[in-house]
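Got some structures for you, see below.
Nothing in this text is a laboratory measurement; each read-out follows from the coordinates by a stated rule. Keep in mind that this is a model prediction, so the values were computed, not measured. Cβ atoms are built from the backbone, for glycine too; each structure is taken alone.
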Structure I
Amino acid sequence: MSTLHPVLAAVTDRIRERSADLRSAYLRQVDTLRQRPPGVQRMGCANLAHAFAAMPGDDRLRVVAERAPNLGIVTAYNDMLSAHRPYECFPDLIRQAAHAAGATAQVAGGVPAMCDGVTQGQPGMELSLFSRDTIAMGTAIALSHDVFDGVLLLGICDKIVPGLLIGALHFGHLPCVFVPAGPMTSGLSNEAKAKVREQAAQGLVGRAELLAAEQAAYHGEGTCTFYGTANSNQMLLEAMGLHVPGAAFVHPHTPLREALTREAVATLLAQRARGGCIGHQVDERCIVNAMVALLATGGSTNHLIHWVAVARSAGILINWTDFADLSAVVPLLARVYPNGAADVNQFQAAGGTAFVIRELLAAGLMHGEVATVTDRGLEAFATVPALDAAGRVQHRPVAAQSGDEQVLRPVAAPFSPVGGLKLLTGNLGRSVIKVSAVPPDRHVIEAPARVFDGQEALQAAFQAGELTGDFVAVVRFQGPHANGMPELHKLTPPLAVLQGRGQRVALVTDGRMSGASGKVPAAIHVSPEALAGGPLARVRDGDRIRLDAEGGTLEALVPAEEWAARTPAPRPAALAAESGHGWGRELFAGFRQRVGTAEEGACTWLPAAAAQP
């Protein structure tokens, strides 16, 4: 095992020290629950009868009389999300595999799964971030029946994996395995799709051409093939040891995918037999491994919110400074759209998750001696699954060389010596920027501010031809308290068009851009948010703004006395009147009132006192 990089060791140590009291309290609760007898032994007869009434008679005999392990399935299946459509048949496969191993399995519950691609720019997007905590609550409700000896978690996409993981960690006494379903096959390239979107923004192509391009890109079952939040989820779960090794990017409806789903059952039962549980498995080292994997692959900026909440669920406190310090020493090993031309299928063919993990372990940039769902530590995740002659899953070491160095490179020759994310600080607050896709000559932008109180106002200004010259678009009142912190993807095409015309432009917002943050420099998640009196509310049209991704600063170049004397602008009355009304948004009013800051994980289930800078 390689010697740990000193920065990795130092960051891990300070997270451990910062989290000591909270983590100890969490583990005491986990261990108390682990010491109880199994559910069938401690529950009343009426409770048991209700729990297993719908089971076939043989299964009832197994679980009640023979005390066979009973596995819970929490599924995010629906047949609208392309990534989740394959899950329809997974419960039957899991039940069959459980029976063959002498166990039983039940669908404990389903959780909602919304598609951000459908809701982009629509009112429903204001429910997107809060759907994560709704999913966590749904997972808790499913597991509250308390008759399960282990859990299989079926989910892939943006808020769904973090929600399932948060919920599972609140039942940390149970062993858990995540079961992915894989990406769709490659369609229209992401670059070609982006080009058509930019053409549509300029009026050069119509709706028919745009729709044809979008349908050619999103054309079948499986995750979208760009490296956004959904596929970043899968990379992070591999780095945390929560999948069957190498399961992330195998296509749906293939013999290997079916075998991996069955293998997840065997893996969970073996983990249970060893006394493993997710609460002990997800420790400080495991969380740091996930952070490193995100940085090394230029993954989704959403995880600077989600993984703070995930860590907090395990009694661990992390913040953006931790990410920034790791990013300074973690090299960028992958170029997958939007920080490159390749899609995740090309990434997988080049070596995929196994190559990344192998390289980082060898460089001392990951903790190898951690608990995983296997009994072989993280090195098991530097292997590639395949079927043997009997149709069983076997693992072999990943190839020594990248299959395509335009997509995936070793630590010795990375695309960049530093990771793909940067922390920005200054008189505009704390924010993050994904620099892996931004051209180097755009890492520093200084220009006058154009202030917008929503993405619709910026789009209208673009359509009216008003966005001339260099400028920094400040889009505010988009934070968790204001409207649930929607993703602002509709801004990407117009800003990319302006940048393509030679203008120097950037985006500064208290909203999100997610995994598709692209070639336009974007300082996002600005905290504190404008509605909370944050500094974006002090910005005025014409203020000179400097975004410096090299120096790590975000500043309004306004004299200090003038800046301090300014009264924060209120949210426009029209926006305030609309916010929270219609499309179910009324139901989430309590979430908007209670939610913590982005850097605290935007959690709605605890006081805003998690990670502090």
Structure II
Amino acid sequence: MTVDRRIADITDRIRERSAPTREPYLARIRAKGAAGPVRRHLSCGNLAHGFAACGPTDKARLSGDHTPNLGIITAYNDMLSAHQPFERFPELIREAAREVGGTAQVASGVPAMCDGVTQGQIGMEMSLFSRDVIAMAAAVGLSHDMFDATVYLGVCDKIVPGLAIAALTFGHLPAIFVPAGPMTSGLPNDEKAKIRQLYAEGKVGRDALLESESKSYHGPGTCTFYGTANSNQMLMEIMGLHTPGSSFINPNTPLRDALTREATKRALSITAIGNEFTPAGEIVDERAVVNGVVGLHATGGSTNHTLHLVAIARAAGIQLTWQDISDLSDVTPLLARVYPNGLADVNHFHAAGGMGFLIRELLDHGFLHEDVRTVWGTGLRAYAIEAKLSEDGQSVFRAAAPVESGDPKVLTTGDKPFSNNGGLRILTGNVGSAVIKVSAVKPERRIVEAPAKIFNDQDELLAAFNAGSLTGDFVAVVRFQGPRSNGMPELHKLTPALGVLLDRGQKVALVTDGRMSGASGKVPAAIHVTPEAKDGGVIGRIREGDMIRLDGEAGTLEVLVEAAELGGREPAQIDLSANEFGLGRELFGVFRNSVGAASEGASVF
């Protein structure tokens, strides 16, 4: 089916805007790709160093020009549940490569931090910056120029975006992303949220809270709510960088291993040595980026991707803006309800039909570009499937996605959407630009007009909550949380307290130049406010008691103060020196000083 005219028009304007940067990018990667297998350009000493640790068979293969060599970039560590399964993957990949006459080497490991561990802690101030560190660390590994294709092992919040930036920086190489999959379902997410609120109210103790959290996050794999990590997997599949049907298969299962082996063999088959050369920089074009944004809206995905998708696109020379994201939200239907915009988790989403069903419905109703290149070949229709294990237990076969949803409360059809527009929205007004996740907010809570209460960090707000001083309707303005102030930490720690106030019948909203979370929930939250307070943004001119109107339906964010008075106020200034030291923050001063605005991806590149 032809793509919807409105989506085609947005794609065309992105293409036109991007031409001055996209065309030079393509020229660079095509020139590099035309040079052929890279190892022929290495000296004998270079090459000997590159395969010194290999066994005899791999050495013999790597000494010639005709054996494809796969570079593995891994984000393995055994503290992150989502990344612990990657411990086994390099050996699986090496064995699969040898079976088809290729070789594979771990090119580098990249750091991977867990926002769940650092939430509300000092370490969170390095979380966003870790994305760009990951891209640079991957580049160091690939700079050896030993590889004909790459596989990227990553799952969580900043890791996949960082790896995607690296893959596009080395866009002359084919790249396949290989996920580890979600953990099996534990304590339901809504029950976990209830315990968090009870703890915030002092009605249960830390022992009950820890028991609840441990039952939720209980084994290897991604957290099962639909936050940034699982949004990452959706994006990599809908943008054609996964093998079809691979996003949400649980770790350490025969199908998961079979998909990893298959991804390896596919990566080796699309190098410049063969007849299906498919560089990553050619896959990720304007159509693929738009498909990613549509997928994000259709599933009510993570607010963090209003940062990450902009940065990923720029790595491919594509100029994606928040206005593009907002306009695509206006025309994209919401087809999935996964916590926090529903009660189901990603395992329920997958069981209801998952990515294959979602992609088929979006294609059939004209919301996706079908005529794209993918790691699987030409055309996104090949992704409207289910991946299953063959009878031999070793390989994968694919069946068409189910015609009907396995659970219409979790995943619906294009003609019966949960909402006629997407899960994310851009807010504009005299405060600046901001992002809100409306899909998880009840319609009656999407418009709040109330006086401002000003806080300069999240601890000030929590102290006020614990003191019982957050009475009546109000808009919490939490400022000096932007990338230049302290690295733009997630403020998800505020969710239980603000949720308690909502349940008490108060009208409450949050306005911040920080991030909330990929799991932004029922509290209406205008996040990523740009310009940030540190840059003299209007958020720093708001005063205690000013009336603020947040309208998630109309997409506006206004402080109801006369323009002359607002403009005449001096922006607030506070001492931020405490953010510069401790737990390695002193090493990230160059990031805080160089980072761009949230609307531009909050990147140092």
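Quick check: 5.3 is what I get for distance in nm of label points 7 Å out along Cα→Cβ at positions 349 and 581, calculated from one of I, II. Which structure matches? Source structure for this number: I.
Comparing FRET efficiency 1/(1 + (r/R0)^6) of positions 141 and 389 (r between Cβ atoms, R0 = 35 Å, to 0.05) across structures I, II, the highest value is found for II.
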